[in-house]
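Peer 1: Dropping the structures in below, format is structure tokens.
Taken together, the values in this text are just the output of simple stated rules run on the coordinates, not laboratory data. In this text the structure is predicted, and so the values were computed from the model without any measurement. Cβ atoms are built from the backbone, for glycine too; each structure is taken alone.
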Structure I
């Protein structure tokens with residue numbers, strides 16, 4: 001099983017979409033192994049988006065991610081990174097397919113509801129930013145035999 005990082009950003013929380021995101025993640029058969037609501041502060045926001053530090057939109061990213069509460073989580077399942085990226089859709093919601101979180105609920109690239117890690121290295125880095133190792137839980141879902149082929 002693979003783990004990845006997923007965040008419902010301030011716009012998703014403010015719009016009451018947390019339950020919808022959780023419903024889709026769990027409905028897909030993925031497992032949430034850690035979750036917390038927090039307000040990202042500026043130092044954490046800068047570490048989270050460090051790969052964009054030199055880009056002109058960086059200050060706006062930091063301003064946005066610190067503007068309200070977010071919900072950070074770790075999601076587990078087979079090919080979880082690839083599956084979550086497909087579920088959230090393209091970064092620009094205008095280009096995201098219907099049926100994806102961004103395609104169904106977003107209109108602007110700056111307010112695109114969720115963030116999900118795009119690679120194994122990003123997932124490991126982002127999970128470590130938000131969760132201590134002892135916060136990552138291990139358990140079995142009752143429906144796992146119905147989700148995965150052996």
Structure II
């Protein structure tokens with residue numbers, strides 16, 4: 001089955017890539033989850049749009065990744081959220097919340113899929129998240145979770 005990837009799929013490709021996969025994997029996993037579209041001749045236009053959107057927000061090369069790493073090192077990220085009296089959050093902090101907090105702190109606009117949280121953040125305090133900027137550059141970013 002020939003598909004056009006709409007999102008990064010580990011071990012398969014990046015958005016906009018045309019890949020050949022087994023029918024069941026494409027039909028039962030990739031397409032229903034919105035990770036890929038069926039390839040058609042008209043889909044070539046979509047490939048151009050997907051690649052243009054990807055290039056607008058992706059880290060271009062190793063030098064750019066190191067610049068973003070330096071930029072992240074110079075900011076203090078504070079994420080304000082609702083918490084109870086004992087310091088436990090109502091819910092947990094997501095990668096989307098972290099990406100928004102980095103932008104609010106004056107940092108770069110990062111893709112939420114490049115941020116990984118090792119253990120769920122459910123309490124107020126200092127925590128660390130990992131941000132993969134480039135295959136060779138990963139940043140450990142300290143964030144402070146505070147109650148409103």
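Peer 1: Given 56, 35, 23 as the derived value for Cα extents along the principal axes in Å, which of the supplied structures I, II does it correspond to?
Peer 2: II
Peer 1: Let me ask something additional. Suppose you compute FRET efficiency 1/(1 + (r/R0)^6) of positions 37 and 61 (r between Cβ atoms, R0 = 30 Å, to 0.05) for every structure in I, II: which one lands on 0.90?
Peer 2: Only structure I yields this read-out.
Peer 1: Now a separate question. Given a computed value of 0.95 for FRET efficiency 1/(1 + (r/R0)^6) of positions 21 and 125 (r between Cβ atoms, R0 = 35 Å, to 0.05), which structure among I, II does it belong to? Before the final figure, lay out the partial values.
Peer 2: Values: I: 0.95; II: 0.20.
Structure of origin is I.
Peer 1: On to the next question. Given a value of 0.95 for FRET efficiency 1/(1 + (r/R0)^6) of positions 13 and 29 (r between Cβ atoms, R0 = 25 Å, to 0.05), calculated from one of I, II, which structure does it belong to? Spell out each step's value before the answer.
Peer 2: On the way: I: 0.55; II: 0.95.
This value belongs to structure II.
Peer 1: I have 3, 17, 29, 26, 15, 6, 2, 0 for P(r) over Cα pairs in 5 Å bins from 0, in percent, for residues 69-132 alone, calculated from one of the structures I, II. Which structure is it?
Peer 2: Label of the originating structure: II.
Peer 1: Determine which structure produced the value 0.15 for FRET efficiency 1/(1 + (r/R0)^6) of positions 5 and 85 (r between Cβ atoms, R0 = 35 Å, to 0.05), calculated from the coordinates; the candidates are I, II.
Peer 2: Derived from II, not from the others.
Peer 1: Shifting gears a bit: Suppose you compute relative contact order in percent (Cα under 8 Å, 6 or more apart) for every structure in I, II: which one lands on 20? Let's see the in-between values first.
Peer 2: Details: I: 34; II: 20.
Source structure: II.
Peer 1: A further question follows. State the single structure among I, II that was used to calculate helix-only ellipticity at 222 nm (-39500 (n - 2.57) for each DSSP H run of 4 or more, over all residues; to 500), giving -8000.
Peer 2: Going through each structure in turn, the value belongs to II.
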